[in-house]
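Next up: some structures, all given as structure tokens.
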Structure 1
Amino acid sequence: MPVCKYPIIFFVLFFIQSFNHSVSQSFTTSNRYFDSLNEVYKIKQLDDLFIYLKKEKHFNGAFLIAKDETILYENVSGYSSYLTKNRLNLHSSFEIASISKSFTAVAVLMLYEEGKVDIHQKVSYYLPDFPYTDITIHQLLCHRSGLPDYFKFAERYHENTAFPLTNDSLLSMLQTYKPKCKITPDNGFEYSNTGYAVLANLIEKVSGMSLKQYFNTRIFEPFGMKETFLYQFGDSVNIMLGHKSNKKTYSRNFLSGVVGDKGIQSSIHDLYLWAKLIFSEKIIKKENLLLVCTPHNPESPLCNNYGYGFRIGCDEQKNIIFYHGGLWNGNHSLFVYRPYDEAVIVILSNIYNKSFVGRSGDIFRILDEL
């Protein structure tokens, strides 16, 4: 049963992009000297952009740009803590907020490949306490469930905010109060952190492991992601805290206990590795990678859509990009992958001052200059 009206257009675009990439490779091979000079020029432009963001926009964080399997530029600026003045480095792990959704989506698809989960099945088949009996796993993955964000109702029902809300207590809250869906399930796109928190419950129930154990044993450790881990509020491990635009430390509140929609800490190098793992079919098979990459919301344009765990957009040349941003507790992050030239942009910051908002377009313009 088709899940959207876009796949044919989507695959044609991928074919065209692959063809263009082959032409680009031939051009590069026959013009090595020119290409070498061009790369030096691009690196200088990326460095100029980084210096501008640092000096003029007060960027505090880490920055990585790669293309065709090569890291073109990486840099870091500022402090892990404005209070202690400890410096950041290229291996610092930041809270990546909603970029965590890509890990949750891939974990579900790993279980799908193993025959342990049917993504077209109702969520309540696996989680009997889930009260919305018409919602499917597919709808959670592509934000078509209509579930309201727990940010907007949890404080009303969570009796003691001195204790963190957990995924289990959120599921119990949904069962007890059944907050009204914002739209009828599968009737449109409605971004829902609640949906990805429920997917975390699903992973735990089906795998028999905690989400942290599953990520550690199935993804982080096997694939060498040594600077990536799931943090749950109250864990006895030091993490880098986020900051407000005035450089004051951001206080974590009870909502930080929920994971799946957020919760992962990672570095620019590990997220670059994550891009290579997903999009080179090293972690999930091609047919499931296509589920990640397919725009599943037919009422939305191709260049403003959502797959599984990734937003789908286009650059200025209408090349498809897969991306996700993250914002939580003063941490601000961006992950972008462009298939036709395997370009990766990873920007991680522990202060929310909008210093790099809209800059991916500038980066692609630099990469695309002859």
Structure 2
Amino acid sequence: MRTTIERIRASEVIVHAHEGYVDRPAFGPSIFDKASKWLLEIFTDDGLVGYGESSRGVSKTDVEHSARMVIGKPLTDFPWRAEPAPDFSDDDMFGHRTPPVPHRLYEREFGSSSGMAAVRVALDDLLAKRQGVPLHDLFGGACRHSVPTSWWMGRTDAEHAARQMEIGLEMGFTGIKLKAAAEDDVLGIVQAIKKVAGDKASIGIDPNQRFYRLSEAVRIAHQLEAFDNILFEDPFPFDVDEWRLFRQKTTVPLALHSGGPLPLALANHCCDFLNLSGGAFAFMANAHLAARYQVLCWHGSGLELGILDAYRLHLAATTRTCMLTGDTVGHRIRSDDLIEEALVVEDGAILVPPGAGIGVTLDQQAVDKHLVSRFELIDKDL
């Protein structure tokens, strides 16, 4: 008996962060927790339910279009190792209906839309549940059963940083990742964190390129070289020569986010570490490429809810070189993770959820509490 997708329910939710975690008077309200997310439930004709979660700010149009591409189709049409192919059977990529001259779109490579990325999570959950195995078994099995993870905060000051590190320590985290800019008291912030957490606490500083230029990044790095376990992620815009020069001028490790030119950076020895994200197939491919250059990585995050954080924990667990402390802690920063099961923290790492599939289920009451809108699709052949 083949497993067919017969119904899809999509729920749009907004879940704010705990008070004081990301909003601070000195910096104003944060954008991280204000945009909506979509939670998907994909039901099959043999009683399985797969759960998915979108990134922030995805449109209903995108989610619904992606859901319509899979409704009524057998689950076996969607192998884990490839993204669902775009359907251009009745239009082209620009929305032109039945164009008179077909475009040679088979010669183009298309990535997944944000809506399809959420659908992909639910499909992978279903594929693993259909086999009765945890999600990581689809990708070759787990190399570890817990994933090193740090606490997280946005731009901050020294007093707020110390309090946030205390909160993280109380939960079981031993390090922290934070946003910053060249105008901030980065040295004072690091000193405050180390005073609370100890000299060995890891601190990842992600300015989102707001150290602006090489000279400023080097100046700040020199202030921090006396501390252990500090790294910079994307401190200033990527440039092959300038990133290589940064590594020559300072001992602070340099991490590149996957938004940068990954093959170029690896081939030119521009970074020490990588923050990898994207879909499962892209993540695994990039992690394999990084391993060839002996570069360690972690799986990135975007202040997610419980479904997507759990999914990414499975991916990180399957990758041999994904050993650095990641930041899949959005489920703890938000006021509710919207899942029934707790993601357990032990000694600075989160345990990979056990059980078939992703290993977590939606808390329907919590979803309804934070609901903004909802739609359902039903297979027309039912």
Matching task: 18.4 is the computed value of mean projected area of the Cα convex hull in nm². Pick the structure from 1, 2. 1
Once Cα Rg over 2.2 N^0.38 Å, for residues 186-313 alone is calculated for all of 1, 2, which comes out largest? 1
Could you tell me which structure in 1, 2 was used to calculate FRET efficiency 1/(1 + (r/R0)^6) of positions 42 and 138 (r between Cβ atoms, R0 = 30 Å, to 0.05) as 0.15? 1
Of the structures labelled 1, 2, which one yields 1.64 when Cα Rg over 2.2 N^0.38 Å, for residues 66-201 alone is computed from its coordinates? 2
Comparing 1, 2 on relative contact order in percent (Cα under 8 Å, 6 or more apart), the highest sits with 1
Value -11000 of helix-only ellipticity at 222 nm (-39500 (n - 2.57) for each DSSP H run of 4 or more, over all residues; to 500) was derived from the coordinates of, among 1, 2, structure 1
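No lab work stands behind these numbers, since they all come straight from the coordinates. What you see is a predicted model, and the numbers here were worked out from it, not measured in a lab. Cβ atoms are built from the backbone, for glycine too; each structure is taken alone.
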